[in-house]
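Asker: Got some structures for you, see below.
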Structure I
Amino acid sequence: MKDLLGLYPQEITEIVTSLGDKPFRARQLLKWIYLKGVSDFDEMTDLSIDFRERLSASTKISKLVCEKITTSGREENLHNDEKESDETTKLLFRLDDGERIESVIIPDGKKRTLCISSQVGCALGCTFCMTGKMGFVRDLTAAEIVGQVIAAGKYLSEIKGEDGSDDEGIKISNIVFMGMGEPLLNYDEVVRAYDIISSGWGLEISWRKITISTAGIPDAILRLGRDRNINLAVSLNAPDDETRSSIMPINKKYPLRELIEALKKYPLKRRSRITIEYVLINGINDSQDHAHELSRIVSGLKIKVNLIPFNPYPGSEYERPNPDIVSRFQAILIKLNINAIVRKSKGRDISAACGQLATEKKIRKGH
C-alpha cells in the first residue's frame, strides 16, 4: 500500500489521476497531509466520500507512534548536579517495524528547535556518542523523517498553559538534522524530507531555518552543496588526524585534509557560515595547542564554531572538561578572530543533549 506521506506533488498527482480523479485533488491532499498533519482520510471533508474510499483502499498516510515523552527539569529526572529546568522535551517514537528513534524539542523563548533523526542507530561509531554504541540498524524513510516534524508540531499545538489556556504562538521554528544517524549516509531520503519540510506545498519551514549536520563525508558534502541551498554543520571535534581518528573512526577514511578541502568548495549564500561543532572532551581535545591548531586548519573558511562540553552518559569513558578549560579554549579562538560560542547543553537530565540519543534496548553488548 503506497504511503502518501513523503511524496512530492507530482507523485501524489499521479496517484490521484490513476484513481480516476482530477489533478487538483492532489493540492487538497497536500494541504491535509503536510499543512494540517491529517492521516485519516475520513477527516478530509472537502473530498468526496467515494474518492476517500478509493484512497483508503490503495494508499495510506503513515503516522509515527509516540511511546514516551520526557521533559527536562521534572523532579524525577534531575541529578544532584542539575537543578535548573530548561523544558527540553524528548520524544521516543516507535516505527512500523518495531524499531525506535528519538527526537528532541529544544526551547528558546517562544521558539522551538527540533532535532530530528535520519537513521535508526549509526554506523560511524564515534566513541563519545551514545548513538554510536547502538551500531547501525537501518535508514529512515522520508516519511519517517517528516513524520517526526509533524508529530512534534502536533505535540506543541496541544500543550496547555498553566491556567488551562492554549499556549499559542509556540511552534517549531528551526529544524536540525542532528539526532540519531549520519544524514549524508541516507542522502536521498534526507534530501527528499528536506524538500518536503522547506517547500510551500509542504511544511513551509524556510531553508534558512534548516541545518544538516555531518561527521564529514567530503563527496556527499559537495553533492549537497550542488543540489540544495541548506545550512551545513560539521562535527569536527579534533584539529589533527591522530586525535580525530581516535574518537571518530570515519576520519581514517576521510582525513581532515579532504574534509577541509570540501568545506572550502561548499557554496554559501552571502552572510552564511558553516557551523563547526567541536565537542570538548577532558584531556582529549581541549588543550591550548588544540585550540591553536583548530584555528590554523579552519583559516580562510567562512565559519562559526560551536563549542560543546562533552555530555556524559552511563558507561562513558570520557569526562566533561572543567568550565575554566572551556572558557580558555573559547578565548584563544576569539583572540585569533574566530567566532566561537559555548553551546549550553540542554536536556542532560533526560539524556537528550548532544551525543546522548539512543534507544536503550539497542545498545550493543560490550560497550
Structure II
Amino acid sequence: MFTVKTNIHQFGTFAEFAKAFELGKNDLVITQSFIYDPYIKPLGLPCTFVMQEKYGLGEPSDEMIQNIMNDFAGAEYERVVAVGGGTVIDISKIFSLGHLENVTDAFERKIPIVKKKKLVIIPTTCGTGSEVTNISIAELKQKHTKLGLADNNILADDAVLVPELLKTLPFKPYAFSAIDALIHATESYLSPKATPYSRMFSVEAIKLIMPIFCGIAKEGPDYRLQYLEEMLRASNYAGIAFGNAGCAAVHALSYPLGGTYHVAHGESNYQFFTHILNFYVQKNSNGAIVELNKLYAELLGCEAKAEVVYKKLEEVLDTMASRRPLKEFGMKEEECEAFADSVLVSQQRLLNNNYVPMSREEIVAVYRALY
C-alpha cells in the first residue's frame, strides 16, 4: 500500500550536509554554477564537478545527458550527488546507472536498468519531488516529446532537504515548481492507485502549499521567503505521494507541449490543471474528488462546489503564473490531434492514473478547448 525506499535528511546549510556525508574525491557532483559559486566552491571540496548549464539550458534532453556522459566517461566515482532542480536531478538519476553508450536506449528500455552508483539528491527548487521518486524525464529530440523512465533502480539512496538553497531561487522558477508540487499532490490524491497512506502525504502537501500561495497572492512574491522550509517539505510530501500513486492526465497532456515548444514543466502543467479537474467532475462528480474539493474549499475560504473552488484556485494561482492559449506557445491547430496521438502512444503510464478514463476524442477536445 505504501513504500518510501529513500532515506530523507535535512540540514540547515549545504556545508553541514557536506561534512555529514563526507563529500570527497569519490563523488561526482552534478550542479549549476549559480549554486556552486555561493554554496559549494568556498568549501574547497575535492569532488569531480559537472556544471550542467554548460551542456544546454532548459529541461534535460537525451542529447544533453549523452554529451555530459561522454565528457565524463573516464571519471572515477562511487557516488553521484545531484544539487539542483529537476534538470540536474533527472540527469543524475541516469548517471547512477554508470556510463551508457546510448542514453536513449535507457529511456526506451532497450537495455537493462541496473544501478551501479550510490545516488544522493539535494533539490534546489520546491516542486519536482524527484528526490524521492523513481522517475527520470527527458526530451527525446528525434521524437519531439518527453519520455519518462520509471524504475526503482534510479531511486535515490538519500534525499537531502537544505532550505538554504532556496534563498537564491528567483520567483518565476519558484512559482512554476511550487505549482507543480500542488499538481503532484492533487493528481496523486485522485489516482485510482492512491491509498489512505499516500493520500495522507497528498493532503499534508496541499495544506502546506495553499496558505503560502494565498499569502503570496495578498502580500506579493517576497512572502514566500518566510516559508522556504515548509515549501521544500511540501514538495517532498507531494513527491512521496505521487511516487506511490502516480500523476495523470495533467502531466500526460503537457508533455508534447513541453517537448515540442520547450515550455517549462510547471508552466506547461498549469495550462491544463483546472481544465482537467473540471473534466473529471463532469464525468464523475462523486468519489475522491468530492473530498478533494472540500479540502480546497476549506483552504480557500469558499463554497465546496467544483465551479467555485476551481475559479478561486485559478485566481490565486494566476497571481503567480499565467495561463495562456496554447497557440501563444507556438502550438498549431492541427497539432491538437497529433498531440493526442502522441499522448496515447507514449504516456499510458500516466493515463492509467486518471480519475476517469479519457478517450482520444476527449483528449483532442481538451487541446482544442485550450488552443
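Asker: If you work out Cα Rg over 2.2 N^0.38 Å, for residues 118-285 alone for I, II, which one comes out largest?
Answerer: Result for Cα Rg over 2.2 N^0.38 Å, for residues 118-285 alone over I, II: largest is I.
Asker: Here is a follow-up. If you rank structures I, II by mean count of other Cβ atoms within 10 Å over residues 182-189, which sits at the top with the largest value?
Answerer: II
Asker: Given a value of -9000 for helix-only ellipticity at 222 nm (-39500 (n - 2.57) for each DSSP H run of 4 or more, over all residues; to 500), calculated from one of I, II, which structure does it belong to?
Answerer: Label of the source structure: I.
Asker: Taking semi-axes √(5λ) of the Cα gyration tensor in Å from the coordinates of each of I, II, which one would give 32, 24, 18?
Answerer: Only one of I, II returns 32, 24, 18 for semi-axes √(5λ) of the Cα gyration tensor in Å, namely II.
Just so you know, all these numbers are worked out from the coordinates, no wet-lab data involved. In this text, all values refer to a predicted model and were calculated from it rather than measured experimentally. Cβ atoms are built from the backbone, for glycine too; each structure is taken alone.
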